[in-house]
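Some structures are shown below for you to check.
Read-outs: derived from the displayed coordinates by stated rules, not from any lab. All values reported here derive from a predicted model rather than from experimental measurement. Cβ atoms are built from the backbone, for glycine too; each structure is taken alone.
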Structure 1
Amino acid sequence: MSRLIFKVASTFHTALYRLSGGRLGGNLGRAPVLLLTVAGRKSGKRRTTPLLYSREGDNLIVIGSKGGDPRHPAWYLNLQAAEADVEVGRERRHVRARDAEGEERDRLWKQMTSIWPAYDQYQQKTTRRLPVVVLEPA
């Protein structure tokens, strides 16, 4: 049931975000929200997911947490196979993704946990390493 609730909430959030140009649904507390749209690696169907993000120059940073679930989120797996589109407010851009590693990952992790401290708790809930994803202009 929680999966259905999450899906309905995500669909509602996406619609509200798009209708308002990000004025509504564009933040969750202090954390800004973007919309990531990527094609399914198996279905080819494009799906949109609201995600918390931060900026680093022209790049956008997101974390594949899925709330500490033992499996990666579908959007993250789909990004391994395809480029994506991102909406920040009314701005749209085409992006490609890469995982941050080493010092860059550590620095970006701290940046993201400063706006959403729960990422540290999510990491403690799972044995998988939560990916820090850099979305670069394509």
Structure 2
Amino acid sequence: MDANIIISALIKDSITRSILIESSIEFYTLEYTFDEIGKHLGYISKKNSLTIDKNKKVLDILSNYIHVFEAKYYIDYLNKAQKLIGKIDERDVPYIALALAINNDGIWSNDEHFEKQDKIKIWKTKDIIKILKK
């Protein structure tokens, strides 16, 4: 999953948060995702009216439902990922690299630019909701 999914789950108690916490789906992300989210805790706090410390606690709880991978697990796939999405959005290269490196069913993201590559399946929240309702 990309950072925006986790940010969405932080901002409000939503279907995104419910999927993350209550479903039996295994979720994966990059270690650096949490570093990036940490840089935006002030913005998130303004959106959800929680203090930065409370948002850190919620983020810590959410992280218990996500497998986090260090760069060493996907570093060998960065060049291939760069070719797939680097010209579209450089920040998404590590997400594609992780998806190439581990056994998974795709990336959970609502960002449309991920769909401009055709190697990795992209799951929007609405797609996951449909599957969970079956």
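Which of 1, 2 yields 3.2 for distance in nm of label points 7 Å out along Cα→Cβ at positions 6 and 118, as computed?
Corresponding structure: 2.
Give the label, chosen from 1, 2, of the structure having the highest value of distance in nm of label points 7 Å out along Cα→Cβ at positions 22 and 38.
Largest value of distance in nm of label points 7 Å out along Cα→Cβ at positions 22 and 38: 2.
Kindly point out which one of 1, 2 the value -15000 was derived from, the read-out being helix-only ellipticity at 222 nm (-39500 (n - 2.57) for each DSSP H run of 4 or more, over all residues; to 500).
Comparing all candidates, it corresponds to 2.
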